[in-house]
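Novice: Several structures are given next for inspection.
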Structure 1
Amino acid sequence: MQIDDTDRRILRRFQADPDLSAGDLAELAGVTPATCSRRIERMTRAGIIKGSRAVIDWGKLGYNVEVSLRITLDKTDPRAFDEFLAAAREVPEVTEIQTFLGRVDARLHIIARDMGHYQHIYRARILTLPHIADIEPLMQVATIYRNWALPL
C-alpha cells in the first residue's frame, strides 16, 4: 500500500500521541474526522498501523536493572535457533529478542529488580536455555536517548 502526504501527516501526529481523539487527530493533521478515521482504518488493515501500546517505565515498578545478553548459539543442531527462541520467549523477564547475521546470533534484553534478582534469572532461566555456546552480558548504565517515532 502506498501512503501519501496526508497519511504521513496523520501518522506523524498519531505516533506522537496515540491517545488523541479522532477529531483532535484530524484537526492536527488538517483533514476531516471522517477522512482521518477512514485513513487510520485503511492503514490498520494494511498492517502499517499495528496498534498502540502503553510505554511503561519499568524502573518505577521496581525493575532497576537492565542487561543485554549477546548470545552465540551452537548451530550444529538445525533446530538450534527455533528451540532457543521458543524457550527464550517463555522467560518473563525477557522484554526483547533480536536475531542477527554475524558473530552474534541473538540478543536478549532482560529486566530485573536488582542484581540479586538478575543473578537468579541468569542462573535459573538463561543458562538453562538450549543451544547456547557463548554469552556476553552488557550491563546498561543509562538510557541517554530513546525515540520510537519514525521520521515521517
Structure 2
Amino acid sequence: MFYGTIVWDPWLIVAQIVCLQCLYYLSLGFFMSILVGTRVSRMSLIYFFDFSTLTASTVTGWCAIASFILSSLAGAVLLLYLIERAKKCLDFSATLYIIHLFICIVYGGWPSSITWWVVNVTGLALMSLLGEWLCIRRELQEIPMTRLRSNV
C-alpha cells in the first residue's frame, strides 16, 4: 500500500493500540523483574500501577524508575515495527500513556507524586521522539531497485 493513499481503518488502529499497550507492559514487566524483582520478596502489580512506588528516596524506587524509562525506550522500537510512520508516533505514545494514567487512577487513585508525573512525561517524550527519529530514518532509506538486464 502506498503511503500517499489515506485509508482510515479503525480496526487496525485499535489493534495497533492494543498490541502496543500489551507489548509495553510486557517489556515493563521484563525490566521490572530484572531490576525490581531482585530487590523485593514478591512482585505485584503495585510496582506497575501505584504512584507511590516511583520514588527517588529508595534504591527500589530508582530501579522502578529505570524500568519505566527502559520500557519507554523499548516502546520506541515497538513504534518502529508496529506503527511505521513518524507522524503517528506522538499520537500512539500519548494514547499509551493516557491509558496507563487511567489504569493507575483505577488501581491506586490520582497520582499525587511529582516523581510519577516526571517519570511518565519523560517516558512519553523519549518514546515519541525516539520513535519518530527511528521511523524517519527508516522512511529516508533508499528503496532498493533491482534491474533486470539481459546479457547481450
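Where a number appears in this text, it was derived from the coordinates with a stated rule and is not lab data. These numbers were taken from a predicted model, which means no experiment stands behind them. Cβ atoms are built from the backbone, for glycine too; each structure is taken alone.
Novice: Where does the value 39, 20, 13 come from, among 1, 2, when semi-axes √(5λ) of the Cα gyration tensor in Å is the thing being computed? Show your work: numbers first, answer last.
Specialist: Working: 1: 39, 20, 13; 2: 37, 17, 13.
Among 1, 2, the structure yielding 39, 20, 13 for semi-axes √(5λ) of the Cα gyration tensor in Å is 1.
Novice: Can you rank 1, 2 by distance in nm of label points 7 Å out along Cα→Cβ at positions 12 and 132 and just name the one with the largest value?
Specialist: When distance in nm of label points 7 Å out along Cα→Cβ at positions 12 and 132 is computed for each of 1, 2, structure 1 gives the biggest number.
Novice: Also, I was wondering about something else. Of structures 1, 2, which gives 3.5 when distance in nm of label points 7 Å out along Cα→Cβ at positions 52 and 100 is computed from the coordinates?
Specialist: Values: 1: 3.5; 2: 2.1.
Attributed to the structure labelled 1.
Novice: Right, another one. Among the shown structures 1, 2, from which was the value -9500 of helix-only ellipticity at 222 nm (-39500 (n - 2.57) for each DSSP H run of 4 or more, over all residues; to 500) calculated? Before the final figure, lay out the partial values.
Specialist: Numbers: 1: -9500; 2: -22500.
Of the options listed, only 1 reproduces it.
Novice: Taking FRET efficiency 1/(1 + (r/R0)^6) of positions 76 and 108 (r between Cβ atoms, R0 = 25 Å, to 0.05) as the quantity of interest, name the structure among 1, 2 where it is greatest.
Specialist: Largest value of FRET efficiency 1/(1 + (r/R0)^6) of positions 76 and 108 (r between Cβ atoms, R0 = 25 Å, to 0.05): 1.
Novice: Ranked on FRET efficiency 1/(1 + (r/R0)^6) of positions 36 and 116 (r between Cβ atoms, R0 = 35 Å, to 0.05), which label among 1, 2 comes first with the largest value? Could you put the intermediate results ahead of the total?
Specialist: Working: 1: 0.10; 2: 1.00.
Sorting by FRET efficiency 1/(1 + (r/R0)^6) of positions 36 and 116 (r between Cβ atoms, R0 = 35 Å, to 0.05) in descending order puts 2 first.
Novice: Looking at structures 1, 2, which one was mean count of other Cβ atoms within 10 Å over residues 44-51 calculated from, given that it came out as 10.8?
Specialist: Source structure for this number: 1.
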